[in-house]
1. Taking distance in nm of label points 7 Å out along Cα→Cβ at positions 195 and 267 as the criterion, which structure among I, II, III has the greatest value?
2. Quick one: Cα extents along the principal axes in Å came out at 89, 67, 45 when computed from one of I, II, III, so which one is it?
Structure I
Amino acid sequence: MSPNYNQNLELFVAQKIKLFSFAERLINIGYDRVYEIDSPGQYIMLGDTLTVWPVNYDCKIRFDLFGDVIESIYRIKIKNEKEKIKNVVIQSNILILESNEIVKPNKYVVHIDHGIGMFKCLGMKKVNDKIKQYIFIEYLNNSFLYLPISLKSKITSYIGIGQRKPRLSRLGSKTWQKTKQKAYESIIALTKELLLIYAKRELIERKPYIIDNHWDKEIKASFGFVETPDQDKALAEVYSDLSKKTPLDRLICGDVGFGKTEIAIRAVVQAMANGHQAVLLCPTTILAEQHYANFSARMKNLPVKIAKLSRFYNKKQQAEVLNDLKSGNADFVIGTHRLLSKDISFKNLDLIIIDEEQRFGVKQKEKFKSLREKINVLTLSATPIPRTLFMALSGIRDISEINTPPKGRKNIKTQITKNNQGVEQEYIKRELEQNGQIYYLHNQVQTIEAKASQLRKIYKNANIEVAHGQMEERRLAETMNNFAAKKIDILVCSTIIENGLDLANVNTLIVEEADRFGLAQLYQIRGRIGRSSKQAHCLLLHKESRLTNDAYKRLNALAENSFLGAGFNIALSDLEIRGGGNILGREQHGTMEAIGLVLYTKLLKQAVDKLKH
């Protein structure tokens with residue numbers, strides 16, 4: 001469940017509350033601690049007194065505490081006159097836009113008519129004898145725009161694609177209108193280019209699928225859970241796409257463990273029910289093995305043949321699979337990028353599912369691009385790569401979001417600290433005492449055995465083993481199977497665990513040198529824990545006493561997005577931190593930066609929809 005940024009803070013006389021807890025709750029809903037209050041959204045703490053200017057009041061409120069009890073509450077009027085009151089409701093100072101974007105104070109925003117400004121706070125203002133709530137936006141030279149909250153649809157958050165901070169616009173200047181016009185002309189040119197991709201797909205005439213309700217009921221009965229509302233919506237969208245004459249090209253974006261694979265299973269079943277072959281592409285052999293076991297168990301009552309292709313197969317076994325795919329004897333195959341090799345041909349391939357596209361290389365992605373023009377492509381991702389995300393946001397690719405967590409899941413508690421053996425031992429001891437298991441990520445193969453030996457000396461009663469990608473395949477598989485069977489307490493591992501391990505008993509993750517990892521990769525790794533109703537804990541360690549700016553942003557984004565369903569936010573943060581790179585070519589880079597990625601994609605989507613129809 002994501003944080004409730006709209007949460008109000010209700011306080012009354014005689015209420016028990018610790019002063020520092022009070023201050024922490026104010027910070028969580030967007031209030032700043034200052035030395036002198038001069039605008040809404042600020043507070044001062046002096047001794048046993050806390051003064052705050054709530055964004056839903058036109059004056060300051062003072063709280064006097066005696067110990068841990070609110071003794072009195074005052075409204076501080078003009079000329080510091082006080083009025084005693086009994087209770088107060090303090091509203092959140094975090095702006096939630098109509099697109100569900102979260103904008104915290106001092107973050108950049110873009111007003112469609114006035115340009116780039118900085119959101120300072122929400123606040124009450126008296127206009128024409130009526131007090132209403134406004135959005136306070138700062139522009140160049142300390143100029144302010146007070147925007148009625150009812151007009152918040154005019155603003156978007158600013159996400160840059162470069163490393164520079166944006167320049168604030170000047171209120172009343174014609175420069176922004178010229179910038180916007182130039183951007184729109186650039187967008188129209190780009191739209192025509194993008195729609196060529198769309199048009200190629202539109203020209204393809206293929207036989208629409210007829211959804212087989214009997215097979216659908218059969219596979220649904222083997223699910224064992226109740227579909228979440230987001231899963232139902234995604235399924236309806238996929239079935240609708242399959243029932244059209246043009247090929248499906250949809251991104252299923254959902255947090256780790258939120259049920260993206262279920263959408264894939266249902267789509268595969270419909271492809272086979274309609275007489276077609278299907279492929280599931282996985283980034284790692286371990287994930288392919290897990291998917292094969294899962295899909296085989298789920299489809300055991302259907303008259304279909306499932307194959308797998310991985311490094312665990314010898315040449316003779318691989319040759320048999322290749323022959324089955326060519327002859328049509330195999331209906332569905334699961335494997336790694338080996339399935340994209342030139343020696344593989346299919347009798348009637350019509351659906352390809354790509355699990356975590358960002359984990360594949362450039363050559364594979366080029367192959368995916370050519371496939372999209374001919375057959376159905378379904379992409380599953382918790383943190384889509386910038387280009388994929390951008391194409392989905394702009395309407396060139398369809399997107400289904402799964403934001404509803406499975407019942408009973410908890411947020412993963414995430415802590416960032418400089419190397420600290422005491423904190424590390426606290427995490428390990430707590431997990432071992434509750435008979436849980438631990439991932440200890442040490443991503444240096446040369447020293448991983450030494451690290452395991454060091455841990456064995458400290459935790460003498462724990463079974464500690466090593467797993468990394470350079471191990472012999474069968475030994476690695478045996479280690480992972482033993483870990484899954486709870487025969488290993490601490491797995492000292494490399495990033496081999498990044499994809500596909502779904503173990504409910506592993507609820508502590510410790511990552512050494514976390515500042516060296518990319519944001520999306522860290523998010524995927526953290527997704528290996530917290531897959532049950534137990535509380536999960538993630539400890540991110542770093543060597544440096546002072547982190548680089550980008551490393552700080554990455555780790556901070558991960559800590560801030562520790563709530564369930566944060567994958568889409570992580571992808572956007574990753575896009576902002578790393579920059580868009582070559583999303584669509586150098587010529588579009590300056591335009592995106594000038595107006596921000598969110599407004600750019602919004603205008604692009606409007607242009608795409610207009611030209612599509």
Structure II
Amino acid sequence: MADNLHFKYARWQKLPLPAVSLTGGFWSQWQDLNRRVTLHHGYRILEEAGNLQNFRIAAGLSEGSYQGQIFNDSDVYKWLEAVGYELHTHPNAELQRQADEVIDLVAAAQQSDGYLNTYYQVAEPGRRWTDLDFGHELYCAGHLFQGTAAYTRATHTTKLLGIATRFADLICDTFGPDKRQSACGHPEVEMALVELYRLTGKVSYLELAKFFIGQRGQGRMRGWGWLGASYHQDRVPVREAVEIEGHAVRAMYLNAGVADLYLETKEATLLTALERQWEDLVSGKLFLTGGVGARYEGEAFGAPYELPSDQCYCETCAAIGSVMWNWRMLLITGEGRFADLIERTLYNGILSGLALDGQHFFYINPLLSRGGYARQRWYPVFCCPPNIMRLLASLGQYFATRDEAGLQIHLYNTATLQADLGSERAVALKMQTDYPWHGQVAISIEETDGLPWTLRLRVPEWTQSVTVTLNQQVIEKPQTDLGYLMLERAWQAGDVVELAFSIEPFIVEPHPRVDAVRGSVAIQRGPLVYCLEAADHPGVDLMDIQLDEAAPLPTQWREDLLPTGIMTVRMKGYVLQMDEQRNHLYRRLDSHGKLSRRPIQLTAIPYYAWANRGAQAMRVWIPRAVTLSGG
């Protein structure tokens with residue numbers, strides 16, 4: 001087993017998962033909730049929904065019919081991946097027992113030649129590889145491989161690894177340049193094969209990932225509805241792609257796999273294509289929350305600036321896929337813009353997908369709700385909940401990286417960090433902060449060798465200013481590069497760097513071409529997007545609200561408002577008196593006087609926290625306080 005965490009062509013290298021420990025603060029609370037509640041809830045749901053029963057039937061341990069979606073195996077593997085990450089940092093006897101039980105089921109279900117997919121073993125035996133466009137066989141295999149990498153690194157056991165490599169070897173024997181010419185309709189296996197290559201050192205897995213990526217754009221897939229071939233990212237070859245299109249999760253997973261292939265091969269055309277698509281995403285297809293996917297139909301991207309607040313998709317899985325892709329782009333380039341998008345997506349587009357009780361989930365994350373939309377404890381398509389579980393369990397990996405020149409900090413939370421800079425140069429840091437509620441961050445050097453190295457600290461794109469002190473002395477003009485402060489010195493144990501980011505609330509306006517929210521603005525404070533929720537405005541229809549954007553935006557910490565406590569933003573606004581328009585859906589502009597309005601004090605909460613007090617109305621984008629006039 002190679003267990004290789006070194007990416008050959010990365011500018012910055014990952015740290016081993018246990019090297020970063022979130023010891024308090026914002027994200028530690030969410031990781032603890034995931035550990036105590038969400039992972040155990042996931043195991044119960046996999047039993048209740050029949051996912052585990054499918055493996056028993058495939059293994060001949062039970063009788064019955066296949067239950068659930070064609071891709072239900074993947075949810076089991078994502079849960080195993082999450083448990084692997086968790087065991088790597090926080091050994092847990094109960095989770096270990098559950099995982100061992102599940103792995104035994106997976107082993108029992110595997111066929112003698114290595115094939116493993118309970119749908120095609122139970123529901124349609126004898127029809128393996130007959131519907132690659134929609135059958136999800138390779139997609140499920142990919143999640144098995146990723147779960148295997150996480151679990152094997154955590155436990156140093158090989159049972160799951162043996163299952164995965166037997167299946168991967170069968171896939172290598174089936175597909176390739178001189179074998180079957182096709183690929184999976186739902187990308188996923190590509191990045192998983194690269195990860196399995198890193199774990200085992202087996203080059204055939206890397207070559208197969210390259211083959212599958214090269215198969216896209218050949219016009220072999222059936223397509224879907226109005227999207228056609230773009231639904232599967234099969235309209236143009238990967239290396240020729242200039243826009244982000246099609247099914248949003250598929251697009252994110254494919255680009256993560258393409259980035260992984262670049263990290264191992266340094267093929268320039270791959271990176272160029274990824275950069276083109278990233279620019280297309282952030283210039284016209286990205287929601288303020290970091291969410292992606294404009295359309296319900298096809299769970300897909302729309303046209304540039306097609307960003308509806310209420311009918312958007314913004315699937316939780318797509319947001320997680322975006323973080324996976326942007327993380328790889330950050331490793332490749334070292335550019336802070338990718339870390340900025342990771343941060344925006346984590347705090348908003350992903351975190352909204354999990355309730356504060358750890359047991360209810362959003363599949364879709366709209367920016368406007370007229371009421372009635374609530375998180376569910378289970379969905380027939382259960383892909384998002386275990387995806388959140390593995391994201392939270394592995395969250396520490398996104399906070400810092402290293403190279404031979406030093407250490408890079410990308411995200412901020414109370415934490416301890418350890419790194420080997422090469423040549424047995426051990427470095428240890430401690431970070432203290434109340435981020436994202438406040439902008440102060442203190443980083444103390446706990447261990448170093450006295451030789452010079454560089455500490456890079458990301459300056460978030462949302463802040464207007466940052467003050468940097470070293471051992472209580474202000475650094476007047478710190479060196480910056482690609483969105484990072486650069487502090488190079490012969491560090492000593494006890495050195496303390498303090499950052500103070502300005503973190504006052506500010507108003508965001510959309511691009512003029514985003515017609516769905518024309519004339520509206522939104523509130524952001526630090527990395528957090530804010531929203532209005534009906535629970536804070538009793539007796540008021542949020543559709544009748546206007547915001548006075550010139551008024552101050554004071555903040556108030558509310559320990560009582562939600563179980564975790566949140567920072568609220570207070571705003572001056574108005575409520576339109578709509579009685580005058582009750583019987584007039586439309587009216588002549590010059591036929592009536594002005595609509596009257598009354599003042600109101602508005603309270604905004606972080607977007608991620610909405611719908612934890614009932615399925616009430618919510619909006620992110622708020623119309624500006626202009627008077628609607630008839631003449």
Structure III
Amino acid sequence: MWKPPETSFSKREFLGLAVLLAALFVWTLAPLQDYDFWFYLTVARYTLEGNGIPWSESFLGTTSVLSFGRYADHAWLSSFFFYGFYLLGGTWGLVLCKSTLLCSITAISYINCRLMGAAPWFAGLWVALGLWTVRSRFLLRSYHFSDLGLAMIVFFLLRYHHRPGARLVALGATFCLWSNLHQGVIAGWVLIFLWVLLGGTSPKEGFKSLAVVFLASLLRPHGHMFPAFIYDHFVNQAAVGGVLEWGPLSPWQLAENIGPFLVVAAVLVLVHFRTGQQRAMPHPWFYLVISLVFLIMAIRSQRAVAELLPVAFPLLIPFFPQLRWSKLRFTGGLILVASLMLYTNPLRSWESMDRLYPRYPTRLQQIASTLPGQLYNSYEYGNYLTFQKFRPFIHGMTALFEEELVLDFQAVLNSSERREAILEKFEVQTVLVHFPEEGGATEGLLNYLYARSDWKMVAWDDSGFVFTRGPAEEGLVAVKPWLTDMRWNDRRAAQAELEYLVQQLPSAQAHILLSQLASEDLDWPRVIEHTRAAVELVPHAAQAWQAQAFAAFQLGDLPTALEASEQAVRWAPQKPEIQFNRAVALIKAHPDLSGLQGWFIKRRIRSHLERVLSLSPENQSARQLLQTLDAN
């Protein structure tokens with residue numbers, strides 16, 4: 001039977017690991033981009049306020065029934081972990097919490113790579129690539145504890161390879177704690193089952209391990225109902241099918257996220273076998289099989305991508321060549337990994353790290369709190385609203401357990417004939433929804449409410465819209481800001497309404513619409529003023545950068561036009577008109593394209609025009625401009 005090689009850790013290595021983890025910690029720092037953590041904070045606060053753990057509290061205004069009544073909150077302990085960071089540092093604390101969890105998983109994975117025989121320098125580069133590979137899962141979610149649990153399991157299987165008693169105790173303690181942090185112990189069961197099935201231990205010890213990890217997973221509140229939870233969790237296909245993160249990876253996602261890992265791993269395995277190193281020691285083939293199983297799960301489910309770092313990355317080490325230290329190898333690997341990291345996740349400004357607006361309706365929820373009746377809300381806002389002590393229509397923990405409520409929510413959103421009946425059934429008198437995405441159903445709901453005489457729009461900003469029951473003429477009626485092609489019914493009324501809004505609820509979209517009015521009046525300085533105000537509120541507002549570039553071009557301010565067009569391309573590279581305007585700005589700013597500098601600028605212009613034609617092949621202006629560029 002294969003045995004992991006003996007490994008020692010020097011002080012110098014621990015210092016190098018500390019430097020690596022510090023760099024990765026800074027690299028993973030990013031504003032919070034998901035929604036579920038608000039619900040975790042709600043659970044912890046509710047408990048600490050003396051209400052006890054909310055086994056039967058739904059935090060909804062539409063139902064009192066939720067999964068917790070039967071199964072208990074499977075992430076109740078992680079809620080306290082997150083809330084502790086929130087109390088210490090607010091949203092900044094949550095940002096640090098996320099990076100702490102990611103680096104903890106990486107640190108244990110590094111140790112596991114070393115236990116598998118990897119050299120320190122290679123283990124560091126390898127786990128850095130592993131963290132980069134799972135970057136799509138950099139969300140503040142309780143599933144990080146499952147990834148941490150998987151890393152700990154691999155550690156115990158390696159560290160206590162010939163100490164079955166110590167291994168059983170360690171596995172039992174891990175699964176007991178894990179089960180109270182996240183329901184992902186199922187992934188741990190899969191790992192242990194494969195390890196036992198494929199010969200990682202004797203049948204007798206394997207049976208003991210399976211029994212211990214299963215029973216330990218039941219040591220939680222309402223633990224006897226955990227198997228029923230798993231059954232209901234996965235047989236509910238209508239709900240499961242609606243969870244995007246459980247869907248398979250697209251070919252593009254596979255290439256973008258897992259591609260570099262697959263290429264590097266394949267090359268190393270090929271070198272290993274071609275050099276005959278497979279004869280130097282017997283191979284733990286089951287580690288390769290386990291890695292392939294978890295790779296297949298990652299391809300089939302976006303959620304499982306994060307499990308590659310703690311499982312597949314360490315277990316593949318025996319199938320790589322024993323690379324000796326070399327400055328050339330280390331430098332080349334470091335440049336490759338650092339380039340990937342900085343290209344896909346550039347370091348962000350510290351000032352914007354804890355910024356929530358416009359991601360969350362921080363101001364709109366205050367307005368909605370003064371309005372009557374049940375609130376109908378966008379699904380993405382539900383957890384945030386529970387933390388604000390709202391009773392929303394739906395939140396992010398509803399989908400798997402109250403299928404009928406989810407279907408009612410979708411019926412309201414999707415112009416169903418049942419829409420008005422459902423709104424009446426739940427006594428909905430206020431609606432808070434986000435800006436519609438391209439091709440999304442929210443635009444239809446907004447148009448429906450706007451057209452109704454018994455609904456009025458009372459507020460909007462970059463995060464969304466608030467409607468309430470009442471005479472429509474008493475609300476905001478001059479502008480429909482969700483339309484991509486704005487047509488004014490009354491320009492004077494629209495201007496007055498927008499100017500009122502930028503005073504009361506400043507938003508990038510209001511400034512963009514005001515810049516559009518100014519553009520129609522050929523008031524280019526006014527356009528510049530509003531677009532600058534817009535990008536100050538929302539730096540990624542590509543439409544504002546585009547309008548600013550055009551206005552600056554009209555004023556002959558080429559430096560501003562170049563800067564604004566560059567930002568527009570950065571935030572909306574898929575827009576052909578933005579690519580075209582960037583090419584025109586470069587041509588006007590550099591009339592002389594001779595010499596070496598001209599050659600480089602020409603290449604940039606060409607790349608933008610070729611991008612235009614790839615996105616919009618019928619664009620004759622871009623084609624003619626490209627032909628002119630080639631002729632010169």
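1. Largest calculated value belongs to III.
2. Going label by label, the one that fits is I.
Just so you know, all these numbers are worked out from the coordinates, no wet-lab data involved. Here the structure is a predicted model, which means the values were calculated and not measured. Cβ atoms are built from the backbone, for glycine too; each structure is taken alone.
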